[in-house]
Structure P
Amino acid sequence: MLYPDDMQDHYLTGKLLVAMPYIEDLRFVQAVIYICGHDEKGAMGIIINRPLHTLMFHELLQQLEIDYPENYVEVPMHQGGPMEVGRGFVLHTSDYITESTVIMPGGLALTATLDILRAISIGEGPQQAILALGYVGWQPGQLEKEYQNNAWISINATPGLVFNMNLEEKWRLSMASLGIDPKVLSLEAGHS
């Protein structure tokens, strides 16, 4: 299979996937997805611009029977994707590292253990973090095909974009980082 230039060596691990305006799957309209892993076996990512309104951080801590102080900081929860919605992931800055933390390209980190939730709840976690339930997954070759069919564009994952808490603006800001105005994009290409 022929890969786009930015997939040649390391695939898209550590990049942001930004949904094109005409994406057909309603679950991914204006989605911005951090790609946690991408290789010949498939891909996995976390949507970073969908708030989770059905569960608050302190409620999650209670469900997991994690004690937290009265002055804890409420951490925004995200819908990470439609797969395994009961599974949690924390995408964060690399100032918090444990033996179970995976360092991602570009200096971000991913931790999926209860230890990070305990650390965050008492103010000893990473400086910036996104807590997501669920993830997005692609079978081998599926993401490459979607990418070649112009469903997605990829951009570098900067902390400013990843941790920007204005979730409604994250998609537009991601497009603007490439100098793209989504209003001028068309599904038709190469016609004059």
Structure Q
Amino acid sequence: MRTFDLAPGMGPEFAARYASAIPQRTKISPLGAFWQTEIGPLNQAIVVWPYADLLERERARAEAAAAGVWPPNVADLVHGEETWILHPAPFMRPLQPAQLGNVYEMRMYTVQVGKMPEILKRWGAAIEDRETLSPLAAGWYTEVGRLSIWIHVWPYKDLAERARVRADARHLKNWPPPARELYTYQENKILVPSDFSPLH
């Protein structure tokens, strides 16, 4: 997952330039998702590229560079970027193209050092109940980048549906997972998928 911090107002231009390079790049490996922030840290683009492993990532990136099709011409729009290598939670379905929602909520929890296995265990026991209300788009934990970060992503039709689902979730027996004492910090972002995002 790569997060780009953009110059104010440059989100549409960034997306347009990125999209123009996607057809050639996705001949090498598929794009997972492309979102831009709507609420939270503004002027960010978040791009997810799934790989079977780090060797496949290196191969795909080298092939794209050698072919001259990557990276897209966006450097002048970017103030900073951050790349995280993520592992999917055991209960996460494979990331693949789907029409899931018009807005996504990405919640990121910093977890006490060494407690990620316990987080995954507790969430795994509770996720089935939560998904009776709306699907989990993604559940990841960081391997490279900021460490000990648990990320979960939820799609919604709109912000009204988000509010309704979250209100209904408070009545679930197993939600939220009993893990609050293991978190040290929480953040969230409301994201909007671009037209070319496979996860929409």
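Nothing in this text is a laboratory measurement; each read-out follows from the coordinates by a stated rule. This one's a predicted model, so the numbers in the text were calculated from it and none came from an experiment. Cβ atoms are built from the backbone, for glycine too; each structure is taken alone.
Please state which of the structures P, Q yields 0.65 when FRET efficiency 1/(1 + (r/R0)^6) of positions 109 and 149 (r between Cβ atoms, R0 = 35 Å, to 0.05) is computed from it. The correct label is P. Out of P, Q, which one gives -1.12 for log10 I(q)/I(0) by the Debye sum over Cα atoms at q = 0.17 Å⁻¹ as computed from the coordinates? Only one of P, Q returns -1.12 for log10 I(q)/I(0) by the Debye sum over Cα atoms at q = 0.17 Å⁻¹, namely P.
Determine which structure produced the value 1.00 for FRET efficiency 1/(1 + (r/R0)^6) of positions 77 and 117 (r between Cβ atoms, R0 = 25 Å, to 0.05), calculated from the coordinates; the candidates are P, Q. It was calculated from structure P.
Computing mean count of other Cβ atoms within 10 Å over residues 45-52 across structures P, Q gives 18.1 for structure Q. Taking relative contact order in percent (Cα under 8 Å, 6 or more apart) as the criterion, the top-ranked structure out of P, Q is Q, with the highest value. Structures P, Q were shown, and distance in nm of label points 7 Å out along Cα→Cβ at positions 157 and 173 at 2.8 was computed from Q. One of P, Q was used to compute helix-only ellipticity at 222 nm (-39500 (n - 2.57) for each DSSP H run of 4 or more, over all residues; to 500), and the answer was -9000. Which one was it? This value belongs to structure Q.
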